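Laboratory data are not the source of any read-out in this text; all were calculated from the coordinates shown. Quick caveat, the model's predicted, so the values are computed rather than measured. Cβ atoms are built from the backbone, for glycine too; each structure is taken alone.
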Structure P
């Protein structure tokens, strides 16, 4: 399975037990917002 940087970051956060993250608006962060939908974080 090939993962992009946002998915790798989300996978690491989940493995570390992170349940809640905060985001900010903007075009550069959109891949992270998209990846959040695939992981059990709020």
Structure Q
């Protein structure tokens, strides 16, 4: 699927909408694994 793309797009949209500076996206991959992405709006 496109869960990662959806999360990042939503985070970027919310940063723009609220004037925020940082966003953090996290996802569970399964079997104790995960991934995270920190975004800074400059």
Relative contact order in percent (Cα under 8 Å, 6 or more apart) derived as 57 - corresponding label from P, Q: P
When FRET efficiency 1/(1 + (r/R0)^6) of positions 14 and 30 (r between Cβ atoms, R0 = 25 Å, to 0.05) is computed for each of P, Q, the largest belongs to: P
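From which structure (P, Q) was distance in nm of label points 7 Å out along Cα→Cβ at positions 6 and 22 calculated, if the value obtained is 2.1? Spell out each step's value before the answer.
Working: P: 2.1; Q: 2.7.
Corresponding structure: P.
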Parent structure of the calculated result 9.9, 28, given that Rg and Dmax of the Cα atoms in Å is the read-out and P, Q the choices: P
